[in-house]
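Readers should treat all values here as calculations from the given coordinates under stated rules, not as data from a laboratory. These numbers come from a predicted model, not from an experiment. Cβ atoms are built from the backbone, for glycine too; each structure is taken alone.
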Structure P
Amino acid sequence: MNTKKTTTDLHWNSRAASVANDVEVNLMDIFQREIEYDYVCRYLEPHMRVLEVGCGNGFSTDRFRALVEHVDAFDYAEQMIERARTAFGETNNRFIHDNVLSPSALDGPYDCTICVRVLINLAGLDEQKRAISNLAELTKPNGILILAEGFTDGFGSLNDLRAAVGLPLLEPASINFYSAMSDLQPTLDEAFTLEETFHLGAYDYLTRVLYPLVVGPENAKHNSNFSERCSDLARAFNPDDFAPLSRMRGLVLRRR
């Protein structure tokens, strides 16, 4: 396994060591994360052996393992894996140090593979395509891949709306690479058929447009009371009309 460290790898090892709250280690916007997990959990079944890609500190694994037979959860950041073992332990799961670009320690294939906001941490389109091909190999025929990633499509549309109402443009994190959905579609089509999609368009509209427009962009904060109310509303009302504004797009894919 390649162990050369990039800026992205160093970032996540640093967060594992420095962020005290287990809830915020993997993603600062905890309400966004909970909505994402709600979608993922809809597709988990008790008989499943699951692979979780980019498990971080294990907070998500703890939720997923309660719903399935077994979870192999891996991350490339060693300190994340160490923290996961300490914080959550291993019951019907394993925390594994491995690399999605050259996996070597996994016991596949799996009934279900979960990949949430992992591809955006890779260096570019070629690495994202290689990762998808590897995930296909790790997923059983007729198994499912739940892929939830950030794409330029939604990011651009959201920024167009922000600009139209006088808000500054959102900038992707420096460690992230956003591809267009059309860039990855041919690679996905080689091994999978699309069964369902999901999005967070209503939540992004409420928290990334309405909220900063009302309080001022300099006063908009993650995990505020307003953000929590927005998450409640977005769960209750998230029509597909909002999908173009979603920075994250979820795909439920069936392995051929």
Structure Q
Amino acid sequence: MRFAIPRAAPPRRGFPALWMLDGNRALTRFDPVTLRRLSCLPVPPVLVFVDVDHTLLIDLPSRARHYTFLPADYPFLAAPGAAEELVGGGAQELLDLLLQEAVPAVRQRVRLDDRRQVMWGHSLAGLFVLHALYAGAAWFTGFAAASPSLWWGQGALLGEPERRFVARRPHQSAHLWLLLGGAERAGQIDARRRLDCDRAALLSAIQGAPADAAHHLAGRLATLPGLAVRYREFPALHHAAVFQASLRAVLRDVAGLPVRGRYGRRV
């Protein structure tokens, strides 16, 4: 875990914070110019970059292991030489680690505004964000799931986990961002991905949920009292491009800056 603390004196209520999964990759999106602009804001956010077990920008086996809430039969995502037939299932362990160790560690260093703590993740990490919301991680007040991998386990999160979450609302107020690429929702696949044999297996796996599942999920969850849901679609973007577009959009929200473009649907 890495984090960037504003040099300014903390406001009375503390700083807002953006907690970014796939932190090694997210960190590369913050150049000196961006950091300077953030530092000049009246209340700049704390930036927390969370990653696990590796120093790579992206480690698919690690992501599959830690960001998914139940094991599934996706051998192409297993670590080389792994003997297990099933992959994944470590999301709750990672969430416990965040809440019990990472959050206290950051709070020891800087005063945080408990009302403005947002978790962001893309793809498998977006699936983790939804798991955190469903699991009742009430310390976070905002959950930003970008292109969440709702296909995992043949769409398992859209079944019993969603029903349990709906049944026990409302107990907390929270904000949920669901963000998706327009090309992605239309079921279009970036042609460059077709060349990789592992990608071919992935393309087969993602048939586990409809391409527009996140769009429909936003509509269902918007009916819950206490949960403010915003769905944003980035026109023409494929899955990979949503990483940066969604991170920028959510960062602007957390920093209190005007949103560029429009949320495709406020629900």
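Values for this structure:
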quantity: Kirkwood radius over Cα pairs in Å, for residues 139-242 alone from the coordinates reads 15.8; which among P, Q; calculated: P
quantity: Origin of the derived value 2.2 (distance in nm of label points 7 Å out along Cα→Cβ at positions 219 and 235; candidates P, Q); calculated: Q
quantity: Per distance in nm of label points 7 Å out along Cα→Cβ at positions 131 and 203, the highest-valued of structures P, Q; calculated: Q
quantity: Among P, Q, structure where distance in nm of label points 7 Å out along Cα→Cβ at positions 155 and 179 as derived comes to 1.4; calculated: P
quantity: Among P, Q, structure where helix-only ellipticity at 222 nm (-39500 (n - 2.57) for each DSSP H run of 4 or more, over all residues; to 500) as derived comes to -9500; calculated: Q
quantity: Parent structure of the calculated result 13.0, given that mean projected area of the Cα convex hull in nm² is the read-out and P, Q the choices; calculated: P
